[in-house]
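A.B. asks: Got some structures for you, see below.
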Structure 1
Amino acid sequence: MKILFKNNTKYTKENYNAFIKFHQSKYTIKTIAKFLLILLCIIYILIFNIIHNNWKVIIILLALGILIYLIQQFKIDKQSKSNKKIIKDEKKFTFYFYKNYIKIKCGRKFDRISYLKLYKVFETNKYFFLYTDEEHSLIISKDGFEIGTPNEFADFIKRKCIFKYKKESTS
């Protein structure tokens with residue numbers, strides 16, 4: 001099968017931090033809105049149960065809240081350790097773009113992702129961020145194209161991800 005685009009991107013502190021900054025700008029408001037909605041629901045349920053003297057339900061809700069908080073803290077700590085490791089270790093990724101899928105090479109390991117499995121695609125001034133879910137993204141540097149150009153790639157990925165593609169004016 002013919003390689004349509006080839007890109008080499010070195011994951012460094014600079015481009016990883018650019019991704020973190022971009023991701024926070026896109027998803028922080030959404031996360032806060034979800035949190036506030038859940039918080040309002042929990043407050044309503046607590047007030048309702050206090051009025052009706054359902055102390056068992058209140059204790060269960062408080063225990064669940066503490067458990068969820070602890071699990072979330074564990075996930076944050078784990079992700080933080082993972083991020084520090086990623087930032088310390090610079091890795092070079094080679095992306096091969098074919099008609100129906102992307103092949104990703106890192107060292108000796110290969111992975112394949114179908115364009116249909118991409119969650120969102122954002123284009124910025126320096127990067128393409130190909131999200132595989134709400135939290136994870138492939139960082140494609142516009143400087144790293146060996147086959148094809150960033151503009152040709154933008155047209156290509158727009159066609160592959162019609163409703164998932166968005167061009168941003170930041171970094």
Structure 2
Amino acid sequence: MASETILYFAYGSNMLLQRLTDRCPSAKAVGVATAGYHYICFGLAGKDGSGKAAIVKTQNQDDKVFGVVFEIAQTELADLDKFEMKYKRNDNFEVVMDGQSLKTITYYVVETKLEIGLLPTDWYRDICVAGAKQHSLDADYIAELEALIVRQDADNEGHKYLLNLA
């Protein structure tokens with residue numbers, strides 16, 4: 001009997017299938033989606049002091065975050081929670097995919113935990129861009145990610161997720 005699955009809305013670095021399947025081996029992309037009334041920032045402090053992706057709720061109807069909906073095994077959700085331990089999980093997160101509203105699970109950060117002035121590392125930004133390109137997200141959105149100001153990290157050249165990407 002196949003295990004039950006859930007729908008997970010990934011944004012930022014988890015859009016890259018290779019990275020997500022390291023965390024959730026069952027992950028399969030379902031499609032591109034947007035989360036309205038949200039914007040993406042890089043204000044969550046990583047262990048190294050760099051900025052990690054977070055989504056923030058707004059009141060502006062023009063704000064939206066592009067991401068990818070993945071189907072993952074329910075049994076892998078606890079593993080994903082461990083990787084996303086600095087985030088809060090929303091089990092009823094609404095996105096729009098193919099013109100239809102869809103309930104998914106995603107992770108967000110309480111605004112009081114966000115820091116101003118953090119920069120993502122070059123490799124982290126590159127993973128976000130690679131995931132966006134892998135799933136053919138909106139070209140303007142990809143350009144915004146590519147234009148992020150980053151801090152250089154000596155591990156950039158050898159980061160395993162950036163090797164052998166087509």
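A.B. asks: Ranked by Cα Rg over 2.2 N^0.38 Å, for residues 73-152 alone, which of 1, 2 sits at the highest value?
C.D. replies: 2
A.B. asks: So, one more: For relative contact order in percent (Cα under 8 Å, 6 or more apart), the calculated result is 31, so let me know which of 1, 2 that is.
C.D. replies: Of the options listed, only 1 reproduces it.
A.B. asks: Computing distance in nm of label points 7 Å out along Cα→Cβ at positions 49 and 129 gives 3.7 for which of 1, 2?
C.D. replies: Working through the options, I get structure 1.
A.B. asks: While we're looking at this one, here's another question. So helix-only ellipticity at 222 nm (-39500 (n - 2.57) for each DSSP H run of 4 or more, over all residues; to 500), computed for just one structure, reads -17500; which one of 1, 2 is that?
C.D. replies: Checking each candidate, the match is 1.
A.B. asks: A further question follows. Can you spot which of 1, 2 the value 10, 40, 39, 10, 1 was calculated from, given it is P(r) over Cα pairs in 10 Å bins from 0, in percent?
C.D. replies: 2
Throughout, read-outs are computed from the coordinates displayed, never taken from laboratory work. Computed from a predicted structure; not experimentally measured. Cβ atoms are built from the backbone, for glycine too; each structure is taken alone.
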